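Take a look at the structures below.
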Structure I
């Protein structure tokens, strides 16, 4: 049976609807940085997702080719994730002006993928697909201490969930610690193309620190 990160690391990917504190270790990702409204049909965000999944599946299917990755194991490609902020404003997002959004879109890499193997995947995908993958990077994110919970519903309704998270951290001796290296983080467990907006499941995670 293939290794499934959502099942094996439930505390990271399947939190309850009520906020809780969690310590997140360093995690390596395939990542693409960009800006603009993620809903634009031909925008940067749509392009980024295509690039991410092309590399993710190049790694996943590598066992079928001549290149063998040391330590490879069968796994389910982890869910799409995103770090978000808005221009120079790190605190809060104005959902009425999504064209001002800045983001890092990313997919978690299995632990056996080194930076060297990542570069092999970039080269392999570039040759096979005859496409430009220069925007794709090997990204290590140190998230650390965070508050997180499951948001169920439209992305535009996230502020109500975030308000509950902010109240929780104040009630429990923490403060928010969003900065230019620690961001508003979303993990997408539902496919918006196949799921009604009111049923979308999204993990929301914010960095915190002790008062």
Structure II
């Protein structure tokens, strides 16, 4: 039985999707805990309501990023994690933290990486005239919003789209692909070679939303 630790900063809708998939699909895993850097994160209540342990490591109580990451790692390591999942965790992690969990740390980003790392991805995609946008689950590396790609989902950018409308369609697909990626990590069906991730059972690593 593998241990999954999920990090959130707010509601954690991707966390909710992973919790439900783990239960409904009977993964060989358990959500060991949901950890937040904010004591008021709404997702903590969802986790508690589902019988999942919670913890808070408040970044405001630490003098530096390094001190915060050291305490966060101490809490996570106490849970014996096999997979650590960033689900709307709004902190830039230090290289030392990332390297400590190398190969076990996953993130979802709301763009088709390597396009549009960072913030305001949907606005930037619309302004660039992109015909498709999407989301990427990737292994976390010290470089922000980079790292080997596990799975992507693409949606058409529609005429007249606002960033909010596009974000809602992309988020719906995040809720599909992120649980899938975490399940693959739990099952050990991901292989990394030359910076490229392969799903060894042949499951598709690209999800395409239908045209509206």
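Since every read-out is calculated from the coordinates, none of them should be taken as a lab result. Note that this is a predicted model, so its numbers are computed, not measured. Cβ atoms are built from the backbone, for glycine too; each structure is taken alone.
When relative contact order in percent (Cα under 8 Å, 6 or more apart) is calculated, the result is 19; to which of the structures I, II does this value belong? It must be structure II, since only it matches.
Here semi-axes √(5λ) of the Cα gyration tensor in Å, for residues 62-149 alone has been calculated and equals 28, 14, 10, so which of I, II was it run on? Label of the source structure: II.
Using Cα extents along the principal axes in Å as the calculated read-out, with 55, 35, 33 as its value, let me know the right label among I, II. The structure behind it is I.
Suppose distance in nm of label points 7 Å out along Cα→Cβ at positions 46 and 70 works out to 4.2; of I, II, which structure was it derived from? For distance in nm of label points 7 Å out along Cα→Cβ at positions 46 and 70, the value 4.2 is produced by structure I. When helix-only ellipticity at 222 nm (-39500 (n - 2.57) for each DSSP H run of 4 or more, over all residues; to 500) is computed for each of I, II, the one that comes out at -10000 is II.
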